[in-house]
Structure P
Amino acid sequence: MNQLIDTHAHLDVKQFKPDFDSVIKRARTAGVTAIINIGPSINSSKAAAQMNSDQIKMFSTIGLHPEYVPLANPLKSIPLKMKALERIYQTYPQKVVGVGECGLDYFKHKEHITDEEKKAQKALFQAQIILAKKLHLPLIIHCRHSVISGLQDAWEDIFDFNFSGVNGVFHSFTGSKEAAQKALALGFYLSFSCIITYPKNNLLREILKTTPLERILTETDCPFLPPQHLRGQRNEPANVLEVIRVISEVKGLSQEEVAETVYHNAQKLFSIV
């Protein structure tokens, strides 16, 4: 197997503290040679930038997930948070390879997201688009729709932003065929996680089938979203091999060809070696 890369992991979380070295060893055994640890908050962005391993190349990103949107005086607090993220980049310029995860998340179990929350999320996302352009870094975009019918979808709103001058990836893609086409038309990549192993995700596998291999990335989003045979358990970078396996099956290509192309895609987007 060629080199594998997990382009979206959260190894700084507490779930990995007891057996971090074993997690890295299993990843290396599976063929993983690079991991991008994602910063969904200021503290996580800093922790991700500080992570190292003598077995696997470690990179990181800086960002604020929409769930961390500041609702109290966002016009004042968002610029301050962007400065904090930029300071992390300035401290670890060789480590930080992207901005995010950032975007829109309208998911609510029993209630509508408020107009105030939507407005603040959009302001936070716009600020990170500007930061990505300033630092010449790609965006790692999180987009999650509402479960309540009749509410304007985050996937509709996400494409109202102006992405000229910036590239990036829609991570753990779960959008529609139309959303996939719009993302690809913008020049963005689609990243697929272990959810493509779930039996009910036929539509996602159809989207995968028609997405050019040269525009695909792989991730685990660990410790979340484990593959089907590990549902209910902690996910980890070694399972990115399951994503490669499904892509190979859906596209009728060898796992070696898929792994090699996906790794090249990541190198191109994130400017890593």
Structure Q
Amino acid sequence: MLSKLPLSIALSCAAAFTAMPAAAQTTPELTLARLDCGTAVLNDVGRFNDAWAYNDLKVMFTFSCYLIKHGDDYLLWDTGHAMTAGAPAPRLSIVDQLAQINVKPEQIKFVGISHYHADHTGQVASFPGATVLIGKGDWDGITAPKPNVGANVAPFTHWISGGGKLEALAGDKDVFGDGTAVVINTPGHTPGHHSLLVRLKGMGNVLLSGDLTHFHENYENNGVPGFNYHRGDSLASLDRFKKAAANLKATVIIQHDVRDINKLPAWPASAK
């Protein structure tokens, strides 16, 4: 076929066909790891359900952040409690945990924030060079003249002043542009709450809940905390998340439920 074409065109075609396998081989490797971002506390499951269910059940309430490596790029999902948070403060900062795998703060390209509460935003200021991805509803609540109740404003001073890059997300966000890490719009707990889909080659699809739900019992039975921003949005987001989990055959990780920690390898190992 190539012999019937002018030499220059034939060489171009041959080069293109030769390059195709090489391009396929350069698909960035994707990994997912859990970092410990707070000291677990015993909590009442019923506190997170406004229908008076599970009132006598107590489960350890943990604080998790996640590192997604995409080739040479890094996405940090949530930043946990601040080191000054008292009893629930982490024993080791995110920066110190990252140092264990020789990753420096300036290597974090994106920081994804599920929502604006203090136990998810406490260490964001440690990554001033990162582009922050946060729901528009939450960003509006942070930057309002009178910030929303529960919005942890202080750690975002660098971005509020315009010193850092930030994307206020009205919907979903394909972080790396190839579908491997997608921030999913799941409002309700807060006005701009988001969850995260990570599509690993080996482990398969993983859905990180943020605070869409807090414990297995409430996830399975559509329990909504009475302190959520909007009950209807919370239920709609749970419905979307559950349907996505079923369609994608995804592993669901409820970020605050200690029973889900072992779904990923112990730090510093990661899932692939």
Structure R
Amino acid sequence: MKIGAHVSTAGGIGNAVARGQEIGCEAIQIFGSSPQTWAFKPVPGEQIELFKQGLADAGIGPVFLHAIYLINLGTPNKDNLRKGIDSLINYMNLAANIGAAGVIFHPGSHGGRGYEAVLPQTVDAIKTVLDASPDGPCLAVENMAGMGQHIGARFDELGGILQAVDSPRLKICLDTQHAFAAGYDLTNPQGIRAMLDELDAGPGSANVVAVHANDSKRVCGSGVDRHDNIGDGFIGEEGFAAIMGNPAFADVPFLLEVPGFEGHGPDRQNIDILKRIRQQAGLSP
């Protein structure tokens, strides 16, 4: 079980490795471009080589790319749908070039039309991305918090997407805060077992390739996407001990997307808390 965090690529992708090392990361997640814009600039070859060499020297891995936030595979706007597909293809190509394990993305919102209404479009879009992507990295759809008519807040919805796409390259990223906000009680082993039972009845827990390890600023079932530092939120350290102690996650990287105890994003203190919990669970990196 590797523990890491989302780290900044400011100044060039090669700088991300040192930032990860600084806070004790064993794995990292990065953006390949600004997450709030459609623009994508190819990463220069020298930056890619610097990044890959840095990873090798630091012994950090796996690496995941997080897709931009504008992607909505349920949108009725065909232009924006095309932009979202193209963005994911760009990211999958970048993932292959840097040796990343995969690209994590938010599926978007059905906009009030309902999950079933947008499922065929969502499935076709994902198939288009995978058909146009190089071999190697997976595409991992992230469970959502339920706010704003999200697609995929429930695991049966993710299961429907995976079943319809029917590709071994489509996987899942499980966000603990999103799951908690969607009504899954992750504060105790029984609640986690119930979530896993639903997960196994749909997409299957074996398809989880990464966990976004985030505590929650809001109560269970709130539907609100608000991350908190580990132990400061409503999941709490006991909840994370139960999550990390479940055998389903023994070989899955845990990646922090928390505000940080000083407000500057994921930090060593959050990393150290997860490492302590991992050690108490008798797990190894």
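One of P, Q, R was used to compute mean count of other Cβ atoms within 10 Å over residues 206-213, and the answer was 26.8. Which one was it? Of the options listed, only Q reproduces it. Name the one structure among P, Q, R that distance in nm of label points 7 Å out along Cα→Cβ at positions 102 and 174 of 3.3 was derived from. Value 3.3 for distance in nm of label points 7 Å out along Cα→Cβ at positions 102 and 174 corresponds to Q out of P, Q, R.
Given 50, 42, 36 as the derived value for Cα extents along the principal axes in Å, which of the supplied structures P, Q, R does it correspond to? Matching structure: P.
Throughout, read-outs are computed from the coordinates displayed, never taken from laboratory work. Since the structure is predicted, the reported quantities are computational estimates derived from the model, not experimental observations. Cβ atoms are built from the backbone, for glycine too; each structure is taken alone.
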